[in-house]
1. Using helix-only ellipticity at 222 nm (-39500 (n - 2.57) for each DSSP H run of 4 or more, over all residues; to 500) as the calculated read-out, with -11000 as its value, let me know the right label among 1, 2.
2. Can you say which of 1, 2 returns 17.1 when mean count of other Cβ atoms within 10 Å over residues 34-41 is computed?
3. Given a value of 163 for volume of the Cα convex hull per residue in Å³, for residues 10-97 alone, point me to the structure among 1, 2 it was derived from.
4. Please state which of the structures 1, 2 yields 10 when relative contact order in percent (Cα under 8 Å, 6 or more apart) is computed from it.
5. 0.70 is what came out when FRET efficiency 1/(1 + (r/R0)^6) of positions 50 and 114 (r between Cβ atoms, R0 = 30 Å, to 0.05) was calculated for one structure; which of 1, 2 is it?
6. Just checking, which of 1, 2 has the largest value of mean projected area of the Cα convex hull in nm²?
7. Once distance in nm of label points 7 Å out along Cα→Cβ at positions 2 and 218 is calculated for every structure in 1, 2, which label goes with the largest value?
Structure 1
């Protein structure tokens, strides 16, 4: 689990780093390592908040308190849990608290922190996994069912989403497929094009047609294995496919 501390009190921030480090050591053989980044300003956490599974926050001296910063993150699409660490400010009493708010009192007690980590792990396990891709201009996220297909383009992949959006992921087809290894709805063609099998509309000997009408050529020996893979996928997922899109 990847966590971030955002606390403008240096001593408190260092103490939280130590506490989370010890908590991670205790969990190595059970729930796994806790990876922790630490920040002392709002600008730092606003750079790439989506990479984290949860935030521990206490901001009072940067012209923007922790609740205001949390709502800025929510407005930017960040939906992860936020743990408010209450010291000078008891955030429980603040108006406009965002959803998925948890609270810890300073000084942080080991048992309380461990309980919060358990809650965060449960929340993480309950969420639909999001895939992360990057290019030089953006980092974007999508769920498994968001991708319609991806086409190799030089050493990049051009992604077309179900909603019609297009994005470029700066990675080879091999790396792209490696990122999808835990997703069973994707299949790679000989051409290195990646299709989401739930959105295959039709297959004949020489082409496959996707839900949006886009067609891809198939090699002579490719259509039968592709048809079988799509049938098996839909059977496994109770006929999931274009009719449920």
Structure 2
């Protein structure tokens, strides 16, 4: 099976992106930055997992382990056009980093890092490495290195390093450069996630209310007993 066929199978086997998900949208603006229209972005998600990764500060070299969400999205036309990586943190809603590759950008990295894979192999190779690094006995290590911008210390950039840990040394496989996502996109993502949580809470409240009504109707005696709560123990 070709890499393209494998990617298409992954697309079919994964849930489609919600049309309200900002990653599924491409906004069109006029010259005054007024929103004209929202188009489908064309991206499909093939990987969406929580990962426990090492995070290291480039300046201090201090490291911590952190659980983050990583999504891998691909965009197809006649063939693979773009690969997009997104890293977010539920403990910090405004923490959102991304990296986007088209064929030319990947070929530059391929030449620089002397990779033997093609663009169509790239997303599956990254996905396999990410999954492998979660195993305790894995030889794969993935580290997210954060670095302050020298011209503006308030800005942070990051590099995801993929290493193969050998007996005597660590060999770099490749690295992916990440940048902070556009603030408007991040705000849209925060709103989208908030709306999702609100909808889930509303569903659970409606479910509990319906359960309560059925319980009250079908077994009123037991319902009254439960509604009174546990009896206190007399001294």
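Throughout, read-outs are computed from the coordinates displayed, never taken from laboratory work. Everything numeric here is computed off the predicted structure, so don't read it as measured data. Cβ atoms are built from the backbone, for glycine too; each structure is taken alone.
1. 2
2. On the way: 1: 17.1; 2: 10.5.
Going through each structure in turn, the value belongs to 1.
3. Among 1, 2, the structure yielding 163 for volume of the Cα convex hull per residue in Å³, for residues 10-97 alone is 2.
4. 1
5. This figure was derived from 1.
6. Going through 1, 2 one by one, mean projected area of the Cα convex hull in nm² peaks for structure 2.
7. 2
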